[in-house]
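Take a look at these structures.
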Structure I
């Protein structure tokens, strides 16, 4: 599982990642293998989760400076790809960024770590007991798997807020997914690929 998290966490890179589809296939395999034990539910605070996702996206865009070299490298790599490869890579990128990364990262950081560090049984369908130590450690570790560690840590704190307020991990997944889609949309619109 840790390998899968590391692979997904590396979506925030400075160089173009030609092997991204392989990472997504491996991560999807891990998620599908354990699907029955996750017990996903419809989020009970959908509006709040969406609002936190919008806030995280806005902070992410504001906190991460544009890296012109990375933007140039990625733009050149995209332009050099044949159409079929560009379409395929884009589909895998969207699947990873919008669906798989939020599921896997939330299961690990707000599902497993937040519960474990709070000293209670791991559960995706009950609120964890509040623990400042668990909140800080899980958020810092979440930040560290992203190149933009400070923005990642802030995002981790906000996703943990959703977890403490909701009865299910799916609220965090929804917030995370919302943030990722908005950040990706802004990156495509602005050409600031260093955001993703």
Structure II
């Protein structure tokens, strides 16, 4: 069985018990450096994403009778490796173990419900943040190195969107976690120290 397992926003305290159970059971745990570091105490063998997707896909296909865990940040259902695994093996060989996403964590820190929010990700893709802000009062964003909070704030400024505030969360769930509330103008010059999560809303 191939299990795609969400391991939460970063701090091992947020890894669900069911995730730990199946990671311990797995013959091989596949993930990036930071994923494998977070679960190292539970692994028998590990395989790093750095081997390349062709190699990983072939490895999975050759070990369908073994318990394999593919560990991903946050929730396994939100912009994760799940689609890659589904393209690699039949869905009957796959089980998904959800986790706590960084956006869930961020909204919890802000004490906000997200029933009407829109969540988007810049990880490896382009998104129309202006359209999303036109359609939704609250937009949560996973940033990447090219689409930083400052980049997003500058896009908003170029489209004359100044009536929102930006919450920037860095190192979420860790001891050095930081969450800042900024105007769009303030965020335009902000240098995030790490990959961050952004929530854009009208000021409460």
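All of the numbers you see were taken from the coordinates with simple rules; none came from a lab. All values reported here derive from a predicted model rather than from experimental measurement. Cβ atoms are built from the backbone, for glycine too; each structure is taken alone.
For the structures shown (I, II), distance in nm of label points 7 Å out along Cα→Cβ at positions 116 and 188 is largest in I.
If log10 I(q)/I(0) by the Debye sum over Cα atoms at q = 0.13, 0.15, 0.16 Å⁻¹ computes to -0.66, -0.87, -0.99, which of I, II did it come from?
Working: I: -0.66, -0.87, -0.99; II: -0.74, -0.92, -1.01.
Traced to structure I.
Can you say which of I, II returns 13.0 when mean count of other Cβ atoms within 10 Å over residues 28-35 is computed?
Here the read-out was taken from I.
Hey, helix-only ellipticity at 222 nm (-39500 (n - 2.57) for each DSSP H run of 4 or more, over all residues; to 500) derived from one of I, II reads -8000; which structure? This value belongs to structure II.
Name the one structure among I, II that relative contact order in percent (Cα under 8 Å, 6 or more apart) of 21 was derived from. Source structure for this number: II. Comparison across structures I, II (criterion: FRET efficiency 1/(1 + (r/R0)^6) of positions 44 and 92 (r between Cβ atoms, R0 = 25 Å, to 0.05)) gives the highest value for II.
Between I, II, which one scores greatest on distance in nm of label points 7 Å out along Cα→Cβ at positions 76 and 132? Spell out each step's value before the answer.
On the way: I: 5.0; II: 2.4.
With respect to distance in nm of label points 7 Å out along Cα→Cβ at positions 76 and 132, the highest-scoring structure among I, II is I.
Which structure, out of I, II, was FRET efficiency 1/(1 + (r/R0)^6) of positions 36 and 68 (r between Cβ atoms, R0 = 35 Å, to 0.05) calculated from, if the result is 1.00? For FRET efficiency 1/(1 + (r/R0)^6) of positions 36 and 68 (r between Cβ atoms, R0 = 35 Å, to 0.05), the value 1.00 is produced by structure II.
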